[in-house]
1. A value of 77, 37, 27 was computed for Cα extents along the principal axes in Å; which of 1, 2 is the source structure?
2. Thinking of 1, 2, which structure, once distance in nm of label points 7 Å out along Cα→Cβ at positions 227 and 259 is computed, gives back 4.8?
3. Quick check: 0.80 is what I get for FRET efficiency 1/(1 + (r/R0)^6) of positions 187 and 275 (r between Cβ atoms, R0 = 30 Å, to 0.05), calculated from one of 1, 2. Which structure matches?
4. Where does the value 3.8 come from, among 1, 2, when distance in nm of label points 7 Å out along Cα→Cβ at positions 51 and 115 is the thing being computed?
5. If relative contact order in percent (Cα under 8 Å, 6 or more apart) is calculated from each of 1, 2, which structure is the one that comes out at 32?
6. Identify the structure, out of 1, 2, from whose coordinates helix-only ellipticity at 222 nm (-39500 (n - 2.57) for each DSSP H run of 4 or more, over all residues; to 500) was calculated to give -21000.
Structure 1
């Protein structure tokens, strides 16, 4: 069985235009308020300028079309020129885009545009580092639901640009029985009947819970905060069933406490999935600036 079927395709990731427009308008309202007072008082309304967006460090680019949309939302007459695509490696001092047109519009759009580009590029860059770290293992690096409210689709798009995979997008996408569910339910009983096409995942925090979860043969078992040694034992146990006369195609997911420094050890255990909240909840935005030419 191809375990990759548990994830969204990485090919041609796209963003929903309606959602993009909504995010941009909310962000601009938040930043501009009743108007850019400084620009209105100091910059002639008819003045035209040219500016460039420049990288202040090396990183993986993500969000360049979104940046263009921010400037165009503020003023559709602005000209935005770039030859770069999302997923491109850029270097320190490299020009990412040239914007020309009304000076006030460029200055008003600057901060929202740069914030989004820096955030998404930071996520894509970090994801690519994790993916590179686990080569040549075939384990899939995925994100989680630990995202900024209202920006989940953007953040998960950035993970895909970084060659990662998306875990469930929202609560209606799959059944994921976690520790708090089990506490309320009083432990394992039987798997619920999931809606058609909906996969089932169960969380286990030790080998005893894992073996109990495995007996239900769910689509995925999350090995949460388990030691590498116990994860190795879980993989061996699952594999012993996988090739028996009662085959088990349950995928195993390692989660919790996984960092760049130890991710390769987790991948070496043989799990199919490593989910990492750090991709989207501990974000270091890349350094980008706008310079008037």
Structure 2
């Protein structure tokens, strides 16, 4: 059994760790509230914009989507990964990276694959991987705004229009709740034609022409889609970190209880041994 001093040091160390994880949990909980409010407020607008775009584009040819709706044979694929800048959030970052690697090795095997990373964790991984990282945007979360995201979206759209890529996919965590995040492999480009069940007939008056409206809405919709993905990922990060720190705090608490019990047992054993030595010495003197 370990000596008393060693157990005492371990108890102190675990107690310090528990204080850190508990503090990180509270910080993440506060940040989660703001991030959750942001994505909840954004979703209705983004969904309505997509619905409107689907209804308008349903009666147009693919060639009338400003080049964003044109489907072509897939030879080159751009994968946009969205992770966090920091760790200690369970499998949040690892799941995105695994999903992107799986797309490269399975779904788009044999294609030319390029990566755009958003977040330091994915940037660090893909710089050391065999995949071609063409750009990284690690400072996005320092000022997460529609304006900053628009420039990234415009760059991706320009690459697609120039024919550099035939398919663009977003890989990120979609926020469900604090304990649940869903990995999304979301098709970004080309803009997919709506299915019949997605089309909702509406009585619209078009001014200017329908084609002009669609050509204006598609870039705006794509920017909004990327911004929504980042807001989803941002909220998911804090939810994942809060959950991870909650579990870490609970585990530290259980470990501290076990160490305290071991300490008490060792202390009791030491006291018993001393008593036996005293009794043995007294009997020897009396004998």
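1. Values: 1: 77, 37, 27; 2: 114, 41, 33.
Structure 1 accounts for this read-out.
2. Details: 1: 1.9; 2: 4.8.
Traced to structure 2.
3. Working: 1: 0.80; 2: 0.00.
Only one of 1, 2 returns 0.80 for FRET efficiency 1/(1 + (r/R0)^6) of positions 187 and 275 (r between Cβ atoms, R0 = 30 Å, to 0.05), namely 1.
4. Numbers: 1: 1.5; 2: 3.8.
Attributed to the structure labelled 2.
5. Values: 1: 23; 2: 32.
Traced to structure 2.
6. Traced to structure 2.
Quick note: the coordinates plus some simple rules give every number you see, no bench work behind them. Please read all numbers here as calculations on a predicted model, not as lab measurements. Cβ atoms are built from the backbone, for glycine too; each structure is taken alone.
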